[in-house]
Structures are given as C-alpha cells and as structure tokens.
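Q: Some structures are shown below for you to check.
Each value in this text was obtained by applying a stated rule to the coordinates, not by laboratory testing. All figures in this text were calculated on a predicted structure; none of them were measured in a lab. Cβ atoms are built from the backbone, for glycine too; each structure is taken alone.
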Structure 1
C-alpha cells in the first residue's frame, strides 16, 4: 500500500438537509452496507446507522477527522455498525458496498468512476453531493431548493 496522500480537498461538511436527502435518494435499508469515501466527521454514516439501521465504512486520509467520526458514532450509540479507516480512497476496497456516498470535486469523482463501476455489484447505488461524473449520466438528479447551499444530488445505479 502506498503512503497516504495529503487530503486532495479541505473538509467541507455536508449540510444536514443534503445528508437527509442523500439517504432518501439512495433508498437506504437496514441491510445496506454504506461506504462514504472522504467521510470527514462521519455525519452521513452516523445518520444512516441511526435513521435506517444500516452498517457502514468511512474512508478518509485525515486521522483527526476519523477520531471525531468515531467519537460521534460512539456518542450516537452506533459505533458497533460503523468502521472508520484511514486509507487512500483511490486504492481502498469498496466491493462490499451496496451504497457509496461521495462529496468530492469533479476531477476526483472522475478518478473514482472506473473503480466504482468495476468493484460495485449490479444494483449498488452511488450518490454524489454537488458534482456529477462527466459523461456517466445519473439515473436521477435532485436539486434541493431552498437548501442550506442549494445542493444538487446525483444518483447512479450500477447496471
């Protein structure tokens, strides 16, 4: 495994209304295994576990944010269903995921695209906050207005 890179972007928390909408858009169920690539403080995974009973894995390169995520998961009583790993999101295994959440920049989404398409099983869902994946057309686009930041969400289903 190569050394972990410095974060490609600074941590920008997903607004609460966008978190709720992303979970709904993914049609989350308790049986889902949710991966959050670039999970930051873990807010999306924690809400998935609390509100839907899902289990999940958060991947981030920032050890400090992962400590915050774990502490918040423990405080919410869902740390038994969530794992937080310090890894490079372009090298991590994601094949176990049934849902993948991302809030990255467009060029990072494009770098992840082939990995998502190659590793995820048919029927898995990918939800992106704010940015698409080039010419990979989303199955659904949702604009949240009014919103904390006029969020745009994208949903893809792996064929």
Structure 2
C-alpha cells in the first residue's frame, strides 16, 4: 500500500470523492503542513496554517498515483489560491503532500501536464508531508453521516462508478 496526502478545499467532499474509486483502500481526513503536529478544527479555522487534507491509502496494482492525481485535478480548481467553492482561507489551499520520495517524479510530471493543459502555473503546492494529524471524529466520513452537508464538489462527481 502507498499513501498520498491531498488538500483540495473542504476535506469532507474530498474524502467522499476518493472513497468511490477501486484501489483506494482507506481515507482519513486531517490537517497537514502546518507549524505544529497537533491542532484542532477551531485552530485551523483561525488560520493555524494547516491545510484540510485527505490521507489516501491506495493499492498501486489497482489504481496508480497518476490516476489518483487525474481524479484530484477533476475535483479542484487548480488555479485558485486558498479557495475552493464557497470555502476560503489558508486551510482550503490545494496541495499534494508526500511521505515517500519515490512518488515525487510522478507528482511533478502530472502537475507539469496540468500546467501545460491550462497554459499557466497552477496554485497547487507540492511538498513533503509535515505535521499530519487526524481530524476530529465527527469530520471522518462527514458526508456519509450528513448526506445534505455542504460540499464544493458537485454531487455528480460522487458517482463516477469506479467501486
């Protein structure tokens, strides 16, 4: 199993989005790449510097990193800075975080392809993972527990039929 950490705005929708794909073995919402190794939702909302992030465990034999990143770019606005949908603030920035250096060439290649497609630099930060901590339990699988909850990702994106 490999792991990648994707920040793409509100983590509720990102978790539900990635849970649908065959080969995604686990998802967990949390906070990443802020200045401390522990934080709370209240602190994140007060600009702690952490990004709302989904930790994704995946089986490379069933879904590759490039395919995951293809889906990621479908679900975000890669040109938007600190904003996705109606959510705005540093915690809603986009980012691809890794804890395995062997993933970096594929990440760089996929981001370069996105920039070429768009004809300009993307606002997605690519950095080593630092300070990931799990979000509070009520955030885990939030949209499954609260089907009417707000999400910046259109509902049609949750039925791409991969699982």
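Q: If distance in nm of label points 7 Å out along Cα→Cβ at positions 21 and 133 computes to 2.9, which of 1, 2 did it come from?
A: Derived from the structure labelled 2.
Q: From which structure (1, 2) was relative contact order in percent (Cα under 8 Å, 6 or more apart) calculated, if the value obtained is 22?
A: Details: 1: 22; 2: 36.
Source structure for this number: 1.
Q: Could you figure out which one of 1, 2 the value 24, 13, 10 for semi-axes √(5λ) of the Cα gyration tensor in Å, for residues 61-116 alone was computed from? List each step's numbers first, then the result.
A: Details: 1: 24, 13, 10; 2: 22, 12, 11.
Going through each structure in turn, the value belongs to 1.
Q: As an exercise: helix-only ellipticity at 222 nm (-39500 (n - 2.57) for each DSSP H run of 4 or more, over all residues; to 500), calculated from one structure in 1, 2, equals -9500. Which structure is it?
A: Details: 1: -9500; 2: -7500.
Clearly, the read-out refers to 1.
Q: While we're looking at this one, here's another question. Tell me which of 1, 2 gives 2.9 when you compute distance in nm of label points 7 Å out along Cα→Cβ at positions 13 and 141. Walk me through the numbers on the way to the answer.
A: Numbers: 1: 2.9; 2: 2.2.
Computed on structure 1.
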